[in-house]
Structure P
């Protein structure tokens, strides 16, 4: 991957941004070319999902201006929580419309990563060694409805990131993990930025 690519990361919280950073570096990005946008807790204290929706619409004009003159890619994380992935995608599109911006174009290097229920669902599923995250999750519920615990350290996502990076590099078809369609959708999204 070229050192000239600039990566912009927008996530709900520090765990999400750590996950995204580790993923782009695992996929060959120059760590010095990665820009982490502030998370809600360090700026407004607002709900992470509301913050990401609003910030996405604010960042798009700058992203598009940069992308016109240099290779720039944007990764956006927002948990689906009790909504669907499609509902979250529509919220992001509506934020653009409300700001008078055209929606994300089919060729724009923007990946929308929307874990259902949350990022910890993906981490616990991709890395079985994350037993702490799995503790307390009700195994009788569908995988994407279980509530997994937050990791005690953001760096605990490294095994999950490596598993996802291996899958992306292998170009293997979906499903990556049965009963986790939000992750399969994320693989499609990530292939927008890593064709």
Structure Q
């Protein structure tokens, strides 16, 4: 995480950033943010893997996103509007997160324009990922979505079970099995 962040900020900014948060360890299956709770923190994934997860009234899971190391995890719109999150942020494996309270984050942003630009870069990155995902779900067939997934997330199949991958792709697990079999042959 430190190596990655040193690419994004000078040492004095890194020191400021590391002063305002704490490290938190999560075990596989633990939630960083829970649906129906007002989120008051931002996490930066040091190690591990997370997913954004919707759960409907029937208990069906819908994976909104998969988040790798060196990325922020947050229910941002719920946090800034002080309203309950619609989704969970679940650890898919034992993970470590650098966690910052929203209050401390706001203080940091107000202290220096550097942090506004820093935030903007991550918001823009998130917007691009969201737009790409929406485009793929609306316009591409399941096989193409799967091929894009394994291109975007190389080696993730060794870290995530097939039910989660199928959920992320918006298909049933049986369909994913057929697609994988077809691609292997």
Structure R
């Protein structure tokens, strides 16, 4: 499955290894991004499942998403501050800042409706790769309908929940980082 805790770090890794190959601090940036996007979310969801605050690792029920999303806003803001202290390139501070902003957006949507965080993460990761490498990244958009089908097939989401997740993910991250970086 194309999981958010795999997709985002994979995008960060590609950007760091190929876009910042000459930056000696790139592995520090990767460590911060990996902690914020993979390690902390995995530990958080595991812990919440263990104490019964979420029913499953996908947090299937919309009502159970509030606390983990709220914690992730804080995690991304702390990551932003750490990245800023490392004098990281703006794309990396922007990733964490806008992950926090977009998590607030997801949180607000989740109060009324369930959105696909899987699709939002995939599409925002594609936007990141597109901003770094250009149109060569568009072939990754072929993964979007595949993941949409999978989420619908698994009865995890409706078509609209997947479509809106993908559109919000790509468009918000693209617009935010384009503005932040000044492209």
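FYI, it's all coordinate maths here, none of it is from the lab. All of these numbers come straight from a predicted model, not from anything done at the bench. Cβ atoms are built from the backbone, for glycine too; each structure is taken alone.
Annotations for the structure displayed:
- When Cα extents along the principal axes in Å, for residues 81-168 alone is computed across structures P, Q, R, the figure 43, 34, 16 traces back to R.
- For mean count of other Cβ atoms within 10 Å over residues 17-24 computed as 14.4, the structure of P, Q, R it came from: Q
- Read-out mean projected area of the Cα convex hull in nm², computed value 10.6, structure in P, Q, R: P
- Source structure (of P, Q, R) for Rg/Rh (Cα atoms, Kirkwood Rh), for residues 65-120 alone, computed value 1.05: R
- Each of P, Q, R could give distance in nm of label points 7 Å out along Cα→Cβ at positions 41 and 89, but the derived value 0.9 comes from Q.
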